[in-house]
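Have a look at these structures, which come just after this line.
Read the figures in this text as sums done on the coordinates, not as results from a lab. The structure displayed is predicted, hence computed values, not measured ones. Cβ atoms are built from the backbone, for glycine too; each structure is taken alone.
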Structure I
Amino acid sequence: MTDLTRLLERFKGQRVLVLGDFVADVFVYGEISRISREAPVLVLNHRETQLVPGGGANAVHNIHALGAHAIPVGVVGDDAEGRQLLEYFANLGIDIRGIRVTKSYRTPTKMRVLAGAVHAQRQQIVRLDSGGFTNGKPDARGRESSERTLRSAMRNADAVLVSDYGYGVITPQLAARARANRLPSTIDSRFELKSFTRMTAATPNEPEVEAALGITIGNDVGKLEWAGRTLLRKLQHDALVITRGKDGMALFERGKKTRHIPIHGSDEVADVTGAGDTVIAAFTLALAAGGAYYDAARLANYAGGIVVMKYGTRPVMYEELLRAVEEDA
């Protein structure tokens with residue numbers, strides 16, 4: 001057995017708390033019928049609608065699929081999408097007691113409409129986003145409730161994953177509570193990366209790094225090195241993993257040389273939806289299992305390479321990840 005397969009075996013039984021924005025990813029599938037007479041748009045024959053966990057909920061789904069125990073802590077709205085997310089998790093056997101239902105919040109929903117011909121791969125033609133707090137932020141009672149739930153859930157956790165999609169649930173103050181117990185703590189923040197400091201590690205993609213530092217990296221390895229070291233210093237994390245699409249990953253650690261990890265599999269990507277959630281789920285789970293940053297990044301790289309070959313928001317299964325590691329070895 002390789003070091004990575006031994007680390008993978010230790011995934012089972014680990015408990016990862018996911019403090020996140022739980023998103024409902026809705027996929028509406030249709031077949032092209034004709035061009036509308038009312039406007040220059042496609043008319044679709046509706047075939048099916050699917051709702052699956054997205055955002056932080058996708059990270060929860062991935063942790064469960066990789067054989068570990070996910071402990072979700074967050075908020076959903078008192079609406080159909082929120083109820084369906086809770087039902088989805090309950091059917092998987094995931095403990096949903098840490099997810100609060102509130103009337104002042106609309107479950108974040110990303111509805112994607114996909115169209116295509118019969119027996120052909122359907123393509124996304126439009127996405128509709130909605131959701132968040134009705135007044136823009138949680139009230140004091142809601143924040144206190146989230147902190148109490150977080151403190152209670154952390155007693156049984158081996159690591160903490162924070163997934164911030166900008167819907168107002170996750171704040172730097174709440175994340176600070178998550179890291180206070182010295183468990184491995186990771187952060188994936190879509191818009192406020194620089195606000196979450198002193199975590200164990202972060203896993204931003206290259207565009208998020210560029211936005212945080214106001215630069216363009218492109219193919220300039222020197223700029224990548226500067227960006228990674230600058231961000232690591234500013235954030236005061238122990239490690240930073242920058243995901244770079246077809247160029248793989250770059251791992252930055254305090255006091256160590258940068259390590260570049262080439263992409264796993266083909267660079268002919270099918271769908272990047274949810275890939276960041278999969279990467280941070282595998283990375284955090286590896287840290288919970290006692291893995292070093294480099295081994296955790298390698299497993300996350302395998303997981304990311306697998307999931308981008310799937311259409312829609314899909315998790316990576318434990319058996320898939322194990323097979324990829326064994327075949328590569």
Structure II
Amino acid sequence: MTTQAPSPTAPAEPDGGHESTRTVVVAVLINVAITLAKAVAAVLTGSAALWAETAHSVADSGNEVLLFVGLRRSGRPPSDRHPFGYGQERWFWTLLAALGLFVIGGVLSVSRGIDTMRHQEPVEAVGVGVAVLVVSMVLEAVSWRTAHRQLRAEADARNRTLAQHLARGSDPTAATVFLEDSAALVGLGLALPALILHRLTGSAWWDAGASIAIGILLGGVAFLVARRSKRLLIDESAGPDVLQRLRLRIAEEAWVAQVTGLVAVFIGPRQLLVTARVVTTPATALRPAAEVVARVAALRTELLATATITEVEITLVPPASTT
């Protein structure tokens with residue numbers, strides 16, 4: 001039989017929305033400033049690597065606007081058409097951001113590098129380009145640190161390493177900013193020596209190679225972000241650590257003989273839908289139905305009190321059904 005306790009009100013979920021919004025806003029402001037500076041430097045120097053970095057920053061700025069839209073739209077309350085809320089909107093807009101990063105950042109950077117190889121030209125105003133790249137590194141490091149701090153706090157709260165949290169986390173917002181900023185720092189690290197070597201050697205191959213490498217790097221980041229969003233959009237299960245804790249908690253109940261089926265899928269960032277198939281003890285079958293329902297309701301209420309659990313359904317199976 002399926003028991004559904006009287007619908008208790010789940011506590012407001014601390015879904016990290018405030019921290020994610022702060023991370024995105026910091027990234028947007030920094031990237032807009034960097035984009036303008038890089039564009040001016042690219043025009044003055046004619047550097048392919050600086051043009052690639054400009055395209056990179058344009059993509060990052062646009063992507064972070066998309067992430068902000070996702071944050072705002074995912075915060076809407078549940079409705080009749082969307083009874084579990086709009087949390088998955090965040091994953092959809094993150095997927096669009098990944099596509100933008102691939103097309104605007106990756107493809108344009110690679111094509112610019114190839115064009116520079118075919119039509120080599122000297123660079124000018126190298127000092128301006130170097131100054132812009134150095135300042136950009138500092139600003140990107142500030143944005144990177146903000147995203148890293150949020151991800152580290154989230155990972156520590158779940159007893160995970162940062163890499164594990166990047167792979168399993170259900171909120172891609174800070175992870176996307178972190179990956180984009182990491183790619184930006186690597187890209188700047190490629191563009192700076194390429195610009196200097198182009199000036200010293202007179203060969204545009206350094207510049208072109210850096211531009212192509214930046215494009216490939218952005219394509220790789222776009223792939224990682226898109227893959228994570230896709231997995232979440234098709235109802236990914238919670239990680240083994242979460243499932244194990246849920247299974248152990250349910251099995252602690254005196255009336256539970258065995259948990260034969262447990263499913264916990266993400267329906268939004270840090271929002272889990274949990275269903276459990278529970279075999280009762282022989283003694284439980286002899287108890288009054290009202291008492292059994294009350295015990296199940298108490299368990300369901302306790303599970304709903306967990307910040308990341310949005311809905312719970314528990315199905316009871318008599319002991320004889322397992323034979």
*Taking distance in nm of label points 7 Å out along Cα→Cβ at positions 121 and 225 for each of I, II, which is largest?*
I
*asked:* Of the structures labelled I, II, one was used to calculate FRET efficiency 1/(1 + (r/R0)^6) of positions 33 and 81 (r between Cβ atoms, R0 = 25 Å, to 0.05), giving 0.05. Name it.
replied: II
*Here FRET efficiency 1/(1 + (r/R0)^6) of positions 161 and 209 (r between Cβ atoms, R0 = 41 Å, to 0.05) has been calculated and equals 0.75, so which of I, II was it run on?*
II
*With mean count of other Cβ atoms within 10 Å over residues 129-136 derived from the coordinates and found to be 13.6, which of I, II does the value describe?*
I
*Assuming 19 is relative contact order in percent (Cα under 8 Å, 6 or more apart) as calculated from a single structure, say which of I, II it is.*
I
*Work out mean count of other Cβ atoms within 10 Å over residues 89-96 for each of structures I, II, then name the structure with the largest result.*
II
*asked:* I have 2.4 for distance in nm of label points 7 Å out along Cα→Cβ at positions 65 and 193, calculated from one of the structures I, II. Which structure is it?
replied: I
*Work out the source of 25.5, 89 here, i.e. which of I, II gives that when Rg and Dmax of the Cα atoms in Å is computed.*
II
*asked:* Suppose helix-only ellipticity at 222 nm (-39500 (n - 2.57) for each DSSP H run of 4 or more, over all residues; to 500) works out to -11000; of I, II, which structure was it derived from?
replied: I
*asked:* On mean count of other Cβ atoms within 10 Å over residues 73-80, which of the structures labelled I, II is highest?
replied: I
